[in-house]
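K.L.:
Several structures are given next for inspection.
Rule-based calculations on the coordinates, nothing more; no lab input. Here the structure is a predicted model, which is why all the values come from computation and not from measurement. Cβ atoms are built from the backbone, for glycine too; each structure is taken alone.
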Structure 1
Amino acid sequence: MNARQQHTGRWWRAALVAWALAGAACDNVATGDVKVTMSGGDGTQRGLPDTLFEDGWSIQFTRYLVSLGDFTLTSVSGEVHTSHRHVLVDVQKGDVPLTELKGLPPGRWDVGFRLSPPREETELADGQVSADDVAMMRERGFSYFVEGRAVKAGVGVLTFRMGFPVDARMQDCINGVDGTRGIIVPESSVAEAEVTIHAEHMFYDRLGTHQGVKLRFDAIAATAEAGVITPERLASQQLTDLRDAEGQELRDADGKPVVYLPGAYDVKTLQEFITQSIVDQAHLNGGGVCTVAR
C-alpha cells in the first residue's frame, strides 16, 4: 500500500469514527418527563363559603367525581404524545396522580385532555370510587357527579346529588403559573402538569365569560324536593321563569328578579345552564383556561 492509499484509509477510518460518535450523541440527547396530577383545590376539598355567594349560601362537597383521560402533549413541530389512560377520580378526597409521559424532547408542548363519561376501559381511583359509580355515570352519560350539602342561615340545610353530561376536548391550554401556552419540558428533569377543577363554575350566573360573574344558589335550592336537589329537579327550573320554593318569581335580597345570562348559548333550563357552565371548569396548573372543542 502506497502513502496515498494509507492516507485515504486513515481518512475513511476517522470519518467512520466521527459518524459513529455523532450517532451516539444523537441517541443520548437528554429528554424530559411530564407528571400529570389532578386537583379540586380548596373548592372541592374544603368547600365554598357563604362570603362568595350573592345569596348567602355555603357549599360543602362530600364527593366530586370526574371522568377524564387522553392527556396529550403536542410539540411546536407537531410531534404528539398521548396517554390513553382514562380514569374516574374523586377530587374531593385530595389531589390524584393521573399519568406520566416519559422520554420527551425538551421544549414547549401544547396540552390537551378530554372530559367524557366512563368507558369500558376506565380505571377507578383506588379507594375513591366504586364499580356502581362507574355504571351509574356511564348509563346516564355523566362525566361529573357531585354530592354534598348547602347551608343558609335562616333557611336550613339541603343536600344535592347532581350529575352533568359533559363530553368535551380541552386543548390549547394556558399555563396558570406564568400565563404562557402549554408547558416546558426540561432536559433530564420532570415538568408538573395539574388539571385543576374550579368548582365555583357550577354556581355562575352567566355563560361565556369569567368576568363579572356572581355565584348564586337560590335558584338551585328552589328545586329541592324533600330537601334533596337532583338533575331532574334542576331541569324543572326554566331560565326565563325562575321560581322560588313557593312558586313565586325568584327575587334577590333587594327585591329584584334573579337573572341568569346565557350569552350565545341555547340553554333553557337551569340544568342545561349549569352543564354548559362547568364544561370549561377544568384548567391547567391553577387558573390556566383551555379552549373547548366538542
Structure 2
Amino acid sequence: MTQFQGADAPTFATFPTFLGLDRRARDAAHVVAGIPLDVGVTNRAGTRSGPAAIRVASRMLAGNHHPHYRVMVDDMDLADAGDFAIALGDLPGSLALIEAQAAQIGHLVALGGEHGITLPLLRALAKARGGPVGLVHFDAHADTWAENFGQVYSHGSVFYHALNEGLVDPRRMIQIGIRSPLLNEAHDWTLAQGVTILSAQDVHEQGVDRVAERIRAVAGTGATYLSFDIDCLDPAFAPGTGTPEIGGLASWQAQALLRRLGGIDFVGMDLVEVAPAYDVSEITALAGATMVWEYLALLASQGR
C-alpha cells in the first residue's frame, strides 16, 4: 500500500507546517516560527490562531516552483521551528520571552499573532547586529501611538517604541498602505522622526513600479527588516483581520511590490494580524502565506 508523505502527498494531506516542511529546527539559515500572541489587540481578537491558519493555507504553495523566480522550497536551508512560547495573559512577559527566543535564530520569518510581536523581534535583531536596521512596513496603520487605551505595549504602539528605542533607523524606514484614522499629533510625530509614509492612495495613483523604486531608495543598502501587516490589503482581499480598513492594496499590488524589492538586504520578516475567525474561504490566510513565500523566494533567487 502506497504511503503518502512529504513531497509525495496531495495538497490536502501535506504536512501541517509552513510549505509542508518536514524539518523542525532553529539552526537553519532561515527559520519560520509562529508567535500566537494577541493580548494587546484593540479591536477584534483572534490572531493567536493566525500561525496555524497560515500554515494550513500554505499547503497550496508547497512542492512547486515559484512562478516568477523559478525556485522552490528545496532550494533553501529552511525549517519550521513550530511556535514560540508566550506567557499566558502577560504582555510584558510575553514580549520578553519572544525576544529571548528570537535571539537564538539567525534569520527569522515570524508568523503572527498581533503586530506587537514585532517590537521584541526588532529588539533581538538590533542587539544581534549592534545597531538599528532599516524597515519596510506594509500596514493600514502607522502603529506609532504612544499608547492605546492605556496600554503602552498595544499592537498600535509598536513603532513608537521601536523608534524611541533606536531599533530602526527612521531615515531608512518606510510605511506603505497607511490609511486609517490617526490623530494629527501621532502622524506629525512619525514624519518628524524622518519616517517616509506612502498611503494606499499613493500606491493606487503612483503605481507599483514607482512605489517600489521609492521603497528601495529609502531602504538603501543596509540591513533591513520587513514587517507585513495583512490589513495593508483591502478587506475585499483580507477580511480575516482584527482592524480592517477600506481602500487598501489589492493582493496583486502587494505581491508585485514584493517582487520588485530585489537588492534590499533583508535580514528578517514577520507576517502579522491574520485572524482566521473572520476569514472567508481562507483567502486572508492564503494571502499571508503567499506574502511570506514571496519573501523566501526573493531570498532564494538571490542565492540566499
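K.L.:
Among the shown structures 1, 2, from which was the value -0.30, -0.99 of log10 I(q)/I(0) by the Debye sum over Cα atoms at q = 0.08, 0.14 Å⁻¹ calculated?
P.N.:
Values: 1: -0.42, -1.02; 2: -0.30, -0.99.
Comparing all candidates, it corresponds to 2.
K.L.:
Oh, and also: Could you figure out which one of 1, 2 the value 0.55 for FRET efficiency 1/(1 + (r/R0)^6) of positions 74 and 154 (r between Cβ atoms, R0 = 41 Å, to 0.05) was computed from? Walk me through the numbers on the way to the answer.
P.N.:
Working: 1: 0.20; 2: 0.55.
Checking each candidate, the match is 2.
K.L.:
Something else: If mean count of other Cβ atoms within 10 Å over residues 114-121 is computed to be 29.4, which of 1, 2 is the source? Intermediate values should be presented prior to the final figure.
P.N.:
On the way: 1: 17.4; 2: 29.4.
Value 29.4 for mean count of other Cβ atoms within 10 Å over residues 114-121 corresponds to 2 out of 1, 2.
K.L.:
Using the calculated result -5500 for helix-only ellipticity at 222 nm (-39500 (n - 2.57) for each DSSP H run of 4 or more, over all residues; to 500), pick out the matching structure from 1, 2. Could the numbers behind the result be given before it?
P.N.:
Values: 1: -5500; 2: -9500.
Label of the source structure: 1.
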